[in-house]
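Before anything else, here is the set of structures, which you'll find just below.
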Structure 1
Amino acid sequence: MLDRSVMFKLWGVSLLWGGNYVASAYMLRDFSPIFLSFARLVVMSLFLISVAMINKSMRWPKKREWGLLLMAGITGTLINQLFYFTGLKESTAGNAALIIALAPIATTLLSRIFLKEMITGQKLVGAIVALIGVICIVLYGGKQLGISHGDVYLLAAMLGMSISLLFIRKLTTAMTSYEVTIYSTVIGTLLMSPAVAVEAMNGGLHASHRLFTWLLLICVAVIGQGLAGFWWNQGIAVAGASMSAMFMNIPPFIAIIVSHFVLGDPILLAQLGGGILILAGVAITNMKRRLPHEPKAGLGVKGA
């Protein structure tokens with residue numbers, strides 16, 4: 001049997017990541033989007049750097065790796081975070097969670113386009129099913145009928161994350177995911193400084209005057225992102241990627257339910273239907289065919 005503490009941590013990650021969407025939407029009531037994104041990244045970067053200094057396990061990247069880290073930071077941190085918070089301001093936490101859940105499908109399609117990786121019929125079917133789900137959410141799952149700017153921005157954020165995964169895939173052949181996460185996050189945070197300056201010069205920057213909101217920001221950055229990320233990596237190492245991936249079906253629905261009770265967002269049929277289609281598409285895409293002689297994986301089997 002798997003260690004219960006690992007299973008509890010995977011459940012905790014699902015709840016934290018689902019709650020992050022709601023917490024971010026709540027904080028946008030007191031913060032401007034770009035400043036909130038920057039402030040959260042600064043806190044998260046300081047946390048990651050502190051962990052790295054304590055563990056003394058970081059190595060200096062090679063010249064070629066710096067270029068890949070720069071691109072990962074631009075797409076996965078700068079672009080993703082800018083469009084995420086800007087989009088969330090005009091959309092809902094539920095829509096954000098469901099659209100971001102499309103990232104694995106987008107990464108598969110981008111791998112085919114840019115890395116010439118083969119895409120099977122199974123993955124194509126999964127992509128089509130998930131795409132139909134996104135169309136349902138974008139057209140009928142918003143605050144008003146039709147395409148909202150917020151959902152379009154969230155799609156751009158999801159694409160930024162998906163593109164960054166291509167660079168991360170190359171980086172992790174020589175670097176640990178731990179190192180890649182720290183370097184790319186810090187780089188993206190530094191690159192976001194000019195955007196904050198522009199927001200301030202345009203008079204759009206505003207920050208909360210409430211201690212509670214600042215404490216919530218710190219908790220989301222340190223616990224909801226940093227600590228949850230370490231738990232996630234531990235879950236993959238102990239439980240295996242396939243079992244851990246099942247827990248990623250939970251955050252979107254956590255976000256929908258919690259945002260309904262905390263923020264008063266309605267639970268729409270288009271959200272539920274579109275969410276089921278997206279998660280079904282992701283499941284179909286990642287489903288591995290089992291050979292006739294290969295035993296089924298159970299809870300007591302550790303994956304790599």
Structure 2
Amino acid sequence: MTATASAVSERAREKFAGVLLIALSASAFGAMAIFARFAYEAGADVYGLLTVRFALAAVTLALVMRARGIRLPSWRRVLALAAMGGIGYVGQSFCFFSALNHAQASLVALLLYLYPLFVTILAAIFLKERLTTAAVIALVLCSAGAGLTVGGGEGSPLGIALGLAAAVIYSVYIIVGARVTAGVNAIATTTVICAAAALVYGTASVLRLGAGVPPQFPATAGGWLAMLGIALLSTVLAILTFFAGLQRLGAAQASMLSTLEPVVTVALAAVLLGEHISAAQAIGGGLILAGVLWLTRRASAPGKVQEH
């Protein structure tokens with residue numbers, strides 16, 4: 001085998017490994033809503049669940065940082081990242097996990113996946129990025145898909161509003177993060193963000209305890225396993241495998257493969273929670289995913305430079 005053929009073969013193996021890693025990451029993220037429903041059924045509430053999630057994730061990621069010799073950025077950057085976690089990620093996670101109490105897990109997951117479209121719109125408004133034809137087509141597809149998804153899914157107006165709010169807040173978080181996280185190791189970034197979110201939820205839980213409304217935790221071993229699944233599988237494993245796959249595939253391909261996430265949620269919700277997926281919801285979800293795929297594919301066309 002020539003050196004060129006060997007290099008091509010090695011690159012093919014790297015790309016295949018990247019695809020598997022991103023698929024694993026998307027599956028782990030997609031399972032989060034299912035874990036949450038099991039934790040809620042076992043007696044947990046939003047505050048108890050998210051305090052445990054972010055505290056365990058922060059400790060685990062800090063251990064990963066130490067094992068890999070990753071250092072924190074400057075304190076000025078740490079404070080900026082902490083603000084992202086304590087405000088943006090706390091708001092997004094609160095809306096997402098609260099929505100699961102008022103709407104189907106599949107519906108909430110599909111609504112959250114409108115965020116790539118919102119990011120494109122916000123980038124055009126605040127970062128002065130050009131709104132391309134691809135973005136306009138994606139807007140039409142995702143808007144039609146959202147209408148069908150909401151109409152075909154089961155959920156109260158509050159659940160739908162919270163799901164949409166989670167997508168909007170996450171979009172703002174990404175726009176801000178595009179500048180704040182520049183040049184910072186991704187694992188260090190995530191560790192600081194999770195630690196800040198854990199601090200906010202821990203403080204809120206203590207205040208609620210003082211007011212006579214303590215955070216609720218699962219009453220069963222199964223519920224605790226679900227919470228551990230959210231912290232270790234749907235947060236730590238999902239993040240680490242995403243970054244590992246990102247290094248092998250690049251941002252554009254990794255983003256396209258990440259559209260597997262809501263598909264996993266919908267499939268697991270149907271199998272494990274017995275949620276009925278209507279024809280309208282299936283078509284709507286398909287349109288949302290088509291819009292996101294169209295947007296990311298056009299954005300990654302040759303000759304276009306991406307900033308992530």
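The numbers here are math on the coordinates, done by the rules we state, and not lab data. Quick caveat, the model's predicted, so the values are computed rather than measured. Cβ atoms are built from the backbone, for glycine too; each structure is taken alone.
Where does the value -22500 come from, among 1, 2, when helix-only ellipticity at 222 nm (-39500 (n - 2.57) for each DSSP H run of 4 or more, over all residues; to 500) is the thing being computed? Could the numbers behind the result be given before it?
Working: 1: -22500; 2: -24500.
Computing helix-only ellipticity at 222 nm (-39500 (n - 2.57) for each DSSP H run of 4 or more, over all residues; to 500) on every structure in 1, 2 gives -22500 only for 1.
Which structure, out of 1, 2, was mean projected area of the Cα convex hull in nm², for residues 127-286 alone calculated from, if the result is 11.8? Kindly include the intermediate steps, with their values, before the conclusion.
Values: 1: 11.8; 2: 12.7.
Source structure: 1.
Matching task: 0.9 is the computed value of distance in nm of label points 7 Å out along Cα→Cβ at positions 39 and 231. Pick the structure from 1, 2.
Values: 1: 2.4; 2: 0.9.
Only structure 2 yields this read-out.
Given a value of 150 for volume of the Cα convex hull per residue in Å³, point me to the structure among 1, 2 it was derived from. Don't skip to the answer; put the middle values down first.
Details: 1: 150; 2: 159.
Going label by label, the one that fits is 1.
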